[in-house]
Each structure stands twice: as C-alpha cells, then as structure tokens.
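The structures come next, written out as structure tokens.
A short reminder: the numbers here are calculations on the coordinates, not readings from a lab. Bear in mind that the values here come from a model prediction, so they are computed numbers and not experimental data. Cβ atoms are built from the backbone, for glycine too; each structure is taken alone.
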Structure I
Amino acid sequence: MKLNIKHLHAFQEVARLGSISAAARAVHLTQPAITQAIAQIEQDFSACLFTRSSTGMQLTSAGAICAERIGRALGALRDGIVDLRGGCDPGTLRRLAQGMRVAQLRALAALAQHRNFTVAARASHMAQPTIHRGARELERLLEVPLFEKTSYGVVPTSGAESLARRVGVAFAELEQARAEVAALNGVEHGRTVVGACPMAQHPFLIPDAFIEFMRKCPEHGISILNGTYEHLVGALRIGDTDLVVGPLRDSNLPRDVVEQHLFDDPLMIIVRADHPLAGRKRLSAADLTRYPWIAPRKGAPLKSDFDALFQLAGVPAPERPIECNSLSSARAFLSTSYRMMLVSPHHFRDELKAGTLTVIAHPVGPVVRPMGLIMRRDWRPTPTQAGLLDVIRQRARLAQA
C-alpha cells in the first residue's frame, strides 16, 4: 500500500481527538502536515473519512471502518515492538512506532519469509540494496538485532520473526479496510485466501462451498493455498492466508491461533476391489502386516492415526511404506498394487462408487478426525468474508449428514 505509517498515526489521533490541532500536538507534526496526511489517506481509500465542522472532525461511515482497522494494524505493530524489545515505556513505544516506514516493514517481512536477501528481493519485487537498506534502518531504529549471520546466510532472529508476523497481520488489516470501504460504495474487490490441507479435509466441502458463495458474491476474489498443516498455519499467522480448513489439533496451538469444529471425518482402510483382504468387515492384527502400506509423511496430521493403528493392534508398523501426501499418487498406488491406506473414504468417493476401490472398517471400531476452521485469534472478517464462513459451515453440516 502507498500509506505512510506516520500518516496512519496522525489519522488515528484525529479520529480519537476530533481535532487537527490536538492531533498535531499529540504526534508532534504541524497542522498542515496533519491535513496533508488525512488528504493522502482519503485519496488512497477513495473515500471521505471525516466531516468537517466548527465543532471539529467527525468520522464518516467509511472513516469509522478505517479507524477500527487502522487501530488494529497499529496495535499489531506496537505489540510486535514490545515483544521484540521485551517491554517498552509508552514514550519510547510511540517514538518507535511512528518512526517505522512501510519500506522497512516490507523488507523485514520479505527477509523473515525467504531468509535470504537475493531471494527476498526477487520475491517482493524490490531491489536488493533497498531490501538491505530497509532492514538495517529498521534494526537501527529499534535498537535490537534483527538478523544474524550463519553458514546458511542471514537469518532473522526469533524476535524479528515475531515482529514480521505482526507486520503481515497489520498489512492484512489495511487491505480489509480497503475492501470494506469499497463495499460501502457498492464495489466489491475484497479477497479471501483459504489454506486447504489436500489430504486433511473433505474433498467436496471447499469446492461446493465456494461455488455456492461465488453465485452470491461473484466479484469477491477467492484464492486457495494448498500445503502442509505447518506451512498453512504459518501463512495464517503472518496474514498470508485468512483461514485454514483442515484437521484440528486442540493441543500445541500457537497462542494467536484458534480452532472451530466443523465435522468429524471417518477413517477407514482403503484397498483395491480385488485385494485379498477385500470383503473383510474388519482386519485382524495379523492382517495389518501381510501387505504393504501407503503411509502419511512425517509431521502430517494423519501420521499419529496411522501409528496408533498398529500400536493398538500390538504389531510393528510397516518398515518401508510409501510415504505419500498426494491424493493423485495414492490413487495410482492403490489401483495398481495390493497396498493399503488409512484415510477418509470421502477422498475416494468416485472410485468407491465405481467399484474400483473398497473400504475396510478400522480394526478398533469407528475412528474419526475432527475437521474444522483454523483462524487467527484476533481476526475480524469483513461482512463478505463472514458470509463465506456461513456457507462453509452450512456445507459442512450437509457433508456430515
């Protein structure tokens, strides 16, 4: 965005105090500078944000939206500074927060994500000297080391990564402000990025929900990001995705992430229709070791269920399974061999319906994985995004039925 961080602070003070002169004293700028900052922000949002009168400055409807979102964005940056420095007195915090520049924050975010100046510059479409200069200027401003040299290159410190997460969230808040203000004028140009774990969600939930939603809101942008659970939650925490649909873990969640249950996904053993074990209502412990397996990769949410299958049966897990998190590859392995796979039958609905694959019940009885929405704890969706969430929840209820 073209917005200036100092201008955002000026806007926030005018909104809080209702006066340009009072805001000028609060942020140590001249009144003409405050007026110019407000004009720049109004130009950027293509909306009138204040009404001017003899009694002062009052927020318009668009201004009220901006005031809340800008307040949340600046709050995220302040929280990042406090965490980075291990505390900060109010005066120092105000000085540091107002001294930041967008270019510096973009440099930090790019380096935290790509961990290399050259790659970060290429990915963010910035010149490498610009990335380097912005990162070092921010480091000097905050008076805390943000990067350290290792044999792998320049690596952000844990504090820098924490601040970079807050920066991503702040930028996301500003983009949501832009979308909400545009919607007031009947223009929908918002966008929602949804993370989807390929083998850890109902295969028809997301497509069906999005198709229904796009009939209602055809102008709203939708982007689906596939990846591992860890990758998607990481993207969620830095504002690169708005929500994730996938397995719920309950424990070991980052403090800034929350889960919301949608439905329970059954787990069964899938084999080809002419497999020697096909037709069994349930496998014995000995059956589990007779044929090779397709196993989830290490770290995948399904891996714990796979390991538990053999632990509960009291037999050793397969020594050399094919580790695979790709549905298309798993489909090929199942249809051309006697391999077995523990997975939700929803993923192979067409093959099961056609009779090329079949299911065998879990040996210990019904076993399910809770599936749901994973979101940032402080995320506030736009009204359009709230509508998308409602459609996903409705579709999940139908999928569970």
Structure II
Amino acid sequence: MTSKLVPADDWAGYFELLGRETERCLAAAGGDKDRFPEIAAAVLGNVPTPMQLDWTTLLEDVVAGRSLLPRQEDPGATFGEPPLTLFRSDRFFVSALYWLDGTTSIHQHSFSGAFRVLCGSSLHVAYDFDVREALSDQLRLGSLDRHAPEVLRCGDVRTIQYGDAFIHSLFHLDRPSVTVVIRTYSDGSSQPNYLQPGLAFDAFIQDDLLARRFQSLLSLGAIDPAAAWRAAKAFIQEEDLGTGFSLLMRWAQRVDRGESLFDLVAVMQRCHGEVVQDLQAALVEMLRSFSIVTRRRMVHDPEQRLFLALLLNLPDVTSMQGVLRQIYPERRPGDVLAEWVTELSHPQNREMSGISLSADSVAMLAGALRTCDPEALRAISTRVRPPELLSSLFT
C-alpha cells in the first residue's frame, strides 16, 4: 500500500477513498479474511483525513439530505449516536460512529476490522476472559483480567479481532468523539458482554416470545409493581438460570435497583444454590456502572468525564495513577484526584455527582488522595464513608 494517497477534500471523498483502498488491498491479499484487521488498520493509517474537516458538517449534510447514503447498518442506532454507514462493499462497510453520552460495555465482536479516532479521545481497556464454569448457554463464570488502560487520541488506530480474541470497552471523554470503523459484516454469532468480577452473558434475546414476555413484565412494573414482582418471582422459579438472570438485569435497569431486586436474587438463590452469589456480585457491579454512566450524561467537562471513566473502568487508585501519569506527566496523580473530588463535592455539582459531604469530610478525603497510599485511603474511608461513586478509590 502506498502512503502517498491524495487527501480527499470532503467527507464523502474521504470515506469513498477508504472503501476503495480497502477493496484494492483485500483483493491484493487474495481476499484472505484472516488478514482483514491488518488491512483495515493499514488503510486507516495511510489514507489522509480531509484538512479542516468539521464533523458537524457531516451531520448537517445527512439531516439536509444533501448526500445519498448507502443502506444503513444498525438503523435503530444501538451502537453510536448515531452510527452512519458511508460506504458499502460485498464483504465490508465503513461507518462513522458519533458518541455524545453513550459508552460501551465490556464486549466482544462477531466481526473483524479496525477503527481510528477521528475526533475526541477515549479511555480504552482490553481484557482477557478465562472460563471457569459454564452455567448455561447464556452464562459463564470466570476471571476477567484487565490489560493496561490507554488513552486513545485523534489519529490512533486499533484492530478489531473476531470473538474473544478482542474483549474491550471504550469510555469516550470528549463530547463529541467520532471514530471511523472499517469492518466485516456480523456473522450472527453470539456477542457476549462481560461484567466484573468475572461473568460473560448473552445480552441479546433471540427468542421473540421471550422478548415480549420481558417487555410485558417491564410495563407491568410501571403499572402495578407488586403484581410485577409476583410475576417475576414465578418466572425465576420456572425458568433456567440464564433466563432468570436476564430478567434480573432488566428488572435492575427498568423497574427497581433496591430491595425488590435483591428479594428476587434471594428467590433465585433458593432455586439454584450458592452459585447465585457470583451472579449477585456481577449485578452489584452493573448497578455501580449504571450510576456512573447516568452521571456521565450530566457531565460535559472532559476532565470530570475522565474521572468518571477511571472510576468505572479501573479497580483502584494505583491503576488510576498510571493513566494520570500518561495524560498529565507534569502533575502528581494524587493532586489531580484530590482536585476532581473537591470540584465534584462543591454544592453546585452535588446533584450531578451525588457526592454530598461536609467541608471537613471533603478536606480529609482530598488529603488522603494526595498521598495515593492505599492503606491511608482505606483508613480514612472508615471515618468519612465516601459515597458509592468513589468506592474504587478506597479499595
């Protein structure tokens, strides 16, 4: 591949050039699908982006209907805000994914390819998952081990490997962030999502009747919570472990995250035994993630969004220090964390952050954070009792 391609002068020319160059390189490789990730990454790295391209222009042109778009993948916009398909071939397509407030769960893919950051930045974390026990067709327990986190910036390119060879999550820091993806079509195979401390689950319901049963339960929960709880209890007692866990996740997302949820967990444990304790740990992590992602929608400052990204994706203050040294090499990580906690504890930010502490408690927390000493942090947390949002700082 040549690196002396002529830059396109508009977004349409850019995506056309990406597609045609990928077709050329794939043909030169004999159509070898195993080489597609490296081909896509090389094309993304070598095709110059248009100079002075404003990514709002693309959205304006789409809204105005000024450009004829190909048939859209993911028309329901379940992955991107929005995902715009801009080039299609028989074996692959090219999309621009906009991200405002959404974030990805820990997931794998039923396709391969590569992506490039065009605008904004993201905290990227890759994982390995080692299966310990298959509980059902939808559920597997194991260990979910993080790789070193990295901050992706404009121009960074990463390959997408098929299946569990590439498990990852992205937390977008800037609003918007835009990525371009060159990828094959999905083969329709399972695309598990993952939860800490170590659970793989199928997030997609293939059974139309089961999907309607879940939808009906959620509507019943809005109309008559007591009747919905009785129906959920009977469902859990009658169905297998994987289907019951799918119900619990939906109950937590749409009905209640409190007492009624954990009463249903107790029902499941009576039916299926001690293994449900592992599922409960995953549910607790899911609820913590919900809380952080919900607050993210109210936070537009890139530094505060970075703080939420660290709280969501990293297990302790030691891991956070490593990322902060990458981003702010001239600053002490403890000082940065203390500054963020102090900012988010300010009365004008409390509704957004959920951090409601006295001035003395904030000062003690900030002082402990400046040391970044895990033992000192754990000791101070017993006196201050920091909110759940900050729990990973004191682990």
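If semi-axes √(5λ) of the Cα gyration tensor in Å, for residues 119-182 alone comes out at 26, 15, 11 when worked out from the coordinates, which of I, II was used? Show your work: numbers first, answer last.
Working: I: 26, 15, 11; II: 28, 12, 11.
Label of the source structure: I.
Computing FRET efficiency 1/(1 + (r/R0)^6) of positions 135 and 207 (r between Cβ atoms, R0 = 35 Å, to 0.05) across structures I, II gives 1.00 for structure II. For which of the structures I, II does the calculation of relative contact order in percent (Cα under 8 Å, 6 or more apart) return 13? Source structure for this number: II.
Taking mean count of other Cβ atoms within 10 Å over residues 39-46 as the criterion, the top-ranked structure out of I, II is II, with the highest value. Kindly point out which one of I, II the value 23.0, 67 was derived from, the read-out being Rg and Dmax of the Cα atoms in Å. The value was obtained from structure II. The value 1.31 for Cα Rg over 2.2 N^0.38 Å, for residues 95-334 alone was derived from one model only; which of I, II is it? Derived from I, not from the others. Matching task: 1.38 is the computed value of Cα Rg over 2.2 N^0.38 Å, for residues 191-238 alone. Pick the structure from I, II. Of the options listed, only II reproduces it. Taking distance in nm of label points 7 Å out along Cα→Cβ at positions 47 and 279 as the criterion, the largest value within structures I, II is that of I. Here the criterion is distance in nm of label points 7 Å out along Cα→Cβ at positions 287 and 383, and among I, II the highest value is seen for I.
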